[in-house]
Structure 1
Amino acid sequence: MEIATPLGPARVLTTEPAGQVVGTVVLGGGAGGSVETAPDLVAIADAASAQGWRVLRVEQPWRVAGKRIAPAPARLDIAWTAVLERLRDDGVLVGPLVLGGRSAGARVACRTASAFGAAGVLALAFPLHPPGRPEKSRADELLGAGVPVLVVQGETDAFGRPEDLAAVLAGRPDASVYAVPGDHSLKQNPALVAAAALHWLSS
């Protein structure tokens, strides 16, 4: 399904459960790949839909247009917000709403969760800082989500290791970090990523 946004059409891939919908998960992609092929997003869509969740993967307009460089964060938010508003108006966002995504998509979810009344944020490979630049922290986005958060982070992620994220979220009982083998791509064990996400969704 394509949805018009101020920045051009976005694409939404829907994975429906076989039976009754227990809630909706909306996932955004990272700057380097498609939501259609990202192993972690595909694994979560399959696992969550099997447990009754409607999973919507949102391809941002710049990706749909075939561009190689992502726009500034504020522009990502504009398109994402337009998609969520359309989905909400169409009655697609059934039950508890969880926003999330990988890398840049996780940042967008954190920045918009409160505005859409999300029950939680599923942050995959949250880019806490650019590689080698810990002083350029994006901790304020993570801390500002305003809802329960699960971060699934690769043990060797150059954008922030699990212990770095755990330090940022220390003292936040509604936030947790799950470490998995591998780097920022989360490609090493997508099934483990999905299992961690599903356990959190179930709780």
Structure 2
Amino acid sequence: MIERLTGTLVQSELTEIVIDVRGVGYAVTIPMSTYEKLPALNEQITLNTHLLVREDALKLYGFYSQTERGLFRLLINVSGIGPQLGLNALSSMPVETFCQKVIDGDTKSLSRINGVGPRAAERLVVELRERVKEYAASLEGEVEGAEAESRELHAEGQDAVSALETLGFKTEKARKTVQKLSAKDESKSAEELIREALKELNA
């Protein structure tokens, strides 16, 4: 079983990326939640993976966090919920939100996930309600980390993001680029972040 891959991101699309590991390119299918956290091309990346073995194919799925992968594994073991629906769930809402919807029995929200109808939503609640509660501790840690990351970007890169928005760049793309640059060097000024972000966004 391939549990993790570390290598160079050489191709990137919304649903699939290619990671070069010592000259071998691994095609990895990912949810949107992972795509949003990808580094730039030709930079190093580490993903938690799940290898799905079938008679006619081997397919590798990749996830930014172990919690995402754990939830994916729970989902594909629910009757009628395959890998694609598992990815759709992770792409539709954050892991902690999805788990809370299951715990609350909110089948209306769950049924809005692409490919998940009312009956499938009911199965998710019945089969997963108790199991997703086990993720509470780890989810709390990840949420705190994400909030801290957002606060850091707000403090150090808000001016840079605002300037990039004024120049016509989409908010999410500007935020992601500034966040990555800030993570490399927290001492960079807004002017430096804007200049470097422009080089990357216009490349």
Structure 3
Amino acid sequence: MVTCPWCGTSYASFQSNCQKCGGPIPPPVTMPLNAPPRVFPPPSAPRPFADNYAWKLVFSDGWAIASLIFLLIGGIFTLTGSGLTLGIITAFVGMPFLLLGLGFLAAGGIIFRQRFQKARTILNVLREGEAVPGQITSVGMNRSVRVNGQHPWIIRYSFQVAGNSYEGQVTTLSRPHPSLKAGRDAYVLYLPDRPENNALYPHP
């Protein structure tokens, strides 16, 4: 049994790259106890990330999940308000419900669109971005937010391109890989024309 060190997918036999995340899988070797996890460079672009990986990113994004809740509340208020507004007697009560519902729908739609576009940008970075060594600056749990009963993890990192320093962060609901600890080396993917669009590799 061989397990991808990046996403945890297991395979019955050895293969050089993970079919799920595209990360390289090192050959099975005997490692000394307490040895730090090795950091492997990303494979060359284009990397095999499926289109639906963007949805995985969306559903691990606290703001995207909040926008879905806004859309749900907005739909309920809009339907309720519409029904009450159509009635002559209840129109006065229904109008505030209708307006509030439309407001929730608008806010939820705008936020969700922004977060989905961000997820698509990250997907493009993971597929086509250039790799550069970086460093994990901090790993911590955001206890002020709870998604599906879980507190999201925030992993911050830094890297340099052409002498300029950049920072980035990724939020995940999964416990970070043992190699993702503050002070550890890591690889970062970035778009050469816009290094502010970057992503940690492998993406948690």
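Matching task: 32, 22, 15 is the computed value of semi-axes √(5λ) of the Cα gyration tensor in Å. Pick the structure from 1, 2, 3. Considering all the candidates, the number was obtained from 2.
Assign the value -9500, calculated as helix-only ellipticity at 222 nm (-39500 (n - 2.57) for each DSSP H run of 4 or more, over all residues; to 500), to the correct structure from 1, 2, 3.
Values: 1: -9500; 2: -17000; 3: -12000.
Among 1, 2, 3, the structure yielding -9500 for helix-only ellipticity at 222 nm (-39500 (n - 2.57) for each DSSP H run of 4 or more, over all residues; to 500) is 1.
Quick check: 1.03 is what I get for Rg/Rh (Cα atoms, Kirkwood Rh), for residues 41-160 alone, calculated from one of 1, 2, 3. Which structure matches? That value comes from structure 2.
A short reminder: the numbers here are calculations on the coordinates, not readings from a lab. Computed from a prediction, not measured in an experiment: that's the story for all the values here.
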